[in-house]
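Colleague: So, here's a batch of structures to check.
Any read-out appearing in this document is the output of simple, stated calculations on the displayed coordinates, not a laboratory observation. This one's a predicted model, so the numbers in the text were calculated from it and none came from an experiment. Cβ atoms are built from the backbone, for glycine too; each structure is taken alone.
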Structure I
Amino acid sequence: MSDDQFPGWHGTTIMGVKKDGVVVIAGDGQVSLGQTVIKGSARKVRRLSPGGYDVVSGFAGSTADAFTLLERLEAKLEATPGQLARASVELAKDWRTDKYLQKLEAMLIVSDGEDIFVITGAGDVLEPEHDVTAIGSGGNYALAAGRALMDTDLSAEEVARKAMAIASDICVYTNGNLTVETIKK
């Protein structure tokens, strides 16, 4: 089957919210192939602890590709303990220049409780301006909802949960089965 005939894996929404010294990364559980939901309870948000240094990550895109990137990130964090920004930049450089890694199709949101970064295969390490970021098919919906909710009295987790609920109501590739991880510095 050629690439243009293959329906492709779609979907996911991952978001990061930083508020009042707490960072939350939330992700939905839906995996779709074309117009079919293959799984509704996938876990796309994970906690990494290289050398006792806690990092929370969420991924959108190919699961195998994301796991490859997360393993590389763990190795970078072990080489530069406590330096998430440096490890993220090193991963993005490798991802951009390594012929094997260039083919990987995924995006990551990572946080150590202080900083939040979006890491892409284009060599980007982006820090959100408004302490909210989101990726995946429903990412723009979650981002808009999250930014609107940041000025309320809601906690970081409540903002993430409400924004993800809005995204799941709009994006057919996103469901309400959430995995939520919280981290503080």
Structure II
Amino acid sequence: MTKIHSTTVLAVLHNGQVAIGADGQATMGTYVAKSNVKKIRKLMDGKIVTGFAGSTADAFTLLERFEEKLNAYGGNMKRAAIELAKDWRTDRYLRRLESMLITASKDELLILSGTGDVLEPDNNVAAIGSGAMYAQSAALALKKHAPQLTAEEIVRESLTIAADICIYTNHNFVIEKV
């Protein structure tokens, strides 16, 4: 799977709730180019929420294609994701795109990569980007040891922990619920 630097995106399905969040930092090489980038997008009238890590222009191209697939397959997120992953891996233009996506519906999380992967994460926690392992570890611990928290609270606290540790993650979060 492609390792994407310079962001953290986390989605959590917990107690019947889904939240997805991302930091706002965009880096160019070794400096912060922008601190309030919005890496979360709502699709299908808010029924599906996506987050991206990697090249912004590449991600927007993929999000447009994903939305086209959602429309073509009646909003079926898994089918649209599989079809996008196939195109992404085989299309001459798309396979050069450097980005990863998390997609979330009210009852499902998926991670999509340019290598053709469509992954359903274990424990209903999906994370991508340079701070992914910090945020994922925190979310898994919070789900286990603080089950009374909401999905949104888990995402916010986990992103905070990641931002405290990862130099490519800041504290300007955008969090959306499905």
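Colleague: Cα extents along the principal axes in Å was computed and gave 46, 44, 25; which structure, I, II, did it come from?
Modeller: Considering all the candidates, the number was obtained from I.
Colleague: For mean count of other Cβ atoms within 10 Å over residues 45-52, the calculated result is 14.0, so let me know which of I, II that is.
Modeller: So the calculation was done on I.
Colleague: Identify which of structures I, II gives the largest calculated value of distance in nm of label points 7 Å out along Cα→Cβ at positions 53 and 165.
Modeller: I
Colleague: Work out which structure the value 0.45 belongs to, where FRET efficiency 1/(1 + (r/R0)^6) of positions 77 and 141 (r between Cβ atoms, R0 = 30 Å, to 0.05) was derived from one of I, II.
Modeller: Of the structures listed, the value fits I.
Colleague: Output the label of whichever structure in I, II has the greatest value of FRET efficiency 1/(1 + (r/R0)^6) of positions 93 and 109 (r between Cβ atoms, R0 = 25 Å, to 0.05).
Modeller: Of structures I, II, the maximum of FRET efficiency 1/(1 + (r/R0)^6) of positions 93 and 109 (r between Cβ atoms, R0 = 25 Å, to 0.05) occurs in I.
Colleague: Once mean count of other Cβ atoms within 10 Å over residues 69-76 is calculated for every structure in I, II, which label goes with the largest value?
Modeller: When mean count of other Cβ atoms within 10 Å over residues 69-76 is computed for each of I, II, structure I gives the biggest number.
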